[in-house]
Structure I
Amino acid sequence: MDAQNPEYQYTQVKGHRIAYIEQGTGPTLIFLHGIPTSALLWRNVIPTLAKHYRVIAPDMLNYGKSDKPADANVSIAAQSEILLGLMDGLGIRSADLVAHDIGGGVAQIIATQHPERINRLVLADAVCFDSWPIPEFKPLQEPKAEDDMTPAELESMLRDFLPQGMHDSSNATEELADMVIEPWKGELGKKAFFRNLRRLNPEYTLALADELTSLPHKTLILWGQHDSFQKPEYAEKLASAIPDSRIEWVNSAHWITEEQPEEVAKVLGNFLRN
């Protein structure tokens, strides 16, 4: 697989076309992304893990190359049902699950409501409790924010946003920005992006917070020690709540797979093997 231009596959889930990357054979390992990224968040990690696992990395509904229906529910609760449908369609009874950002919220819902579908769990810089939406996105949730922003202005905003998630801003390359921005280009892309923004709220993660104390899964909490979006104290809070969990810190900010892909792959590999 060309890490920078991976081959996508497509399948129908609940009437929507869902795009996903698949590589490797062995036990199934699923990667989930967050906002504003896609499965490509994991492009520099997948080849290493695919040496030992059947890796599946989907674009969530309304993200990346997946369908962007104007009237679909794109909350993390709805995304959890899409992921379960994808697993069913691909014949996956259970899998190890690695989830970043709002993908981590999706993972927590599945872990608490369908614990039998997850073997081991990795929450990477994940939304949890009341950690989201981040302050940078709150103004964009105002009623007229979408009308007041052109597609070009959204693109400019996203380019300025990416370095804020880096410990070393030089890692926010133009190539990375182009990749992240591509699904949100034009008026239709802008509308899809704002649909996602409108569903950023902590109601689901707050509702299941008490249930985390009963999670049966061996859990790795993988976190950028300089993350200003999902702050490190939330990693500590997750570790206190989830019984069989431990924290691994990465010398990066929020975009751990961009700043430290080799370290992330190594830590994941060690956790999954053990």
Structure II
Amino acid sequence: MKKKLNKIAKDTNQFLRKFLSKQKNSKLILAMNYGLFPGGKKIRSKILIDIGSLLSIDYKSLIKIGAAVECIHAYSLIHDDLPCMDDDKIRRGKPSTHIKFGESTAVLAGNSLLTMAFEILSSPNLKLSEKIKINIIKKLSESSGHLGIAGGQYLDLSYEKKKISRNKIIEMEIKKTGKLFSFCCAAPAIIKKRNRKEIKFFENIGSNIGLLFQIADDLIDFKGDSKKAGKKTGKDQKKGKATLLSLIGYSNAIKYCNKIILEVNKSLEKYGSNSKNIKETLYYILNRDK
């Protein structure tokens, strides 16, 4: 599993470095590079490639789409860490972008990575039809804005120190984390020109995987080691974050995660042994320590 993740991370970073090197230089490139590299584990890209392999999508195309996803993810982390948001000083084992470069530069570097994602997807180097590109860009836009990451972050901040229902917490976590995973699962179906029903089928799988990822992340914050995690742990409880873990408890959260894994695996049964890669990724998401 780690070997596969490392290959995806290497190929994605190689593409991104090359893409950035062809950009006209600006004062923001340094901060953009800092927030983007070396990057995380590329689990979103791995999910994209796992689903893409089920539908026989070209690996190089998936790496390019995954690179756009990683730009969106990096932007969201840079902004999440800001003092006006979660106020985190450490990210991926190093000072957060705003600590290193200042708040205004961090905001602008995040904005630039967000827009660069769509530059990657609209590039002629991505060998897809214009119609498919437009559909992919539309889906990623929805996943990143007020219906997705931004909307989820808003709810996350507004729910602090409040008693929030289980359904509202799930809705928030699906927006904040699940929507980007949802895109990663839907994109291969969009490329294959599948009907709305099938695209929705993959979107729902992605939402579940995103929820699994968020709960696993909350488990790391609850019990994990700051050095291994590369960020400060134990902060959710201090801030009074509304999480499923805080609502249902540690052991029930583990059970809930196993239930999600079971549901996703059942949904993909029709793909037989071809779905072994995604099964492997799901167990990795739950059992990771960072």
Computed 4.2 for distance in nm of label points 7 Å out along Cα→Cβ at positions 185 and 209 - originating structure among I, II
I
Comparing structures I, II by mean count of other Cβ atoms within 10 Å over residues 97-104, which one has the largest value?
I
Output -22500 (helix-only ellipticity at 222 nm (-39500 (n - 2.57) for each DSSP H run of 4 or more, over all residues; to 500), calculated) maps, among I, II, to structure II
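Each value in this text was obtained by applying a stated rule to the coordinates, not by laboratory testing. Quick caveat, the model's predicted, so the values are computed rather than measured. Cβ atoms are built from the backbone, for glycine too; each structure is taken alone.
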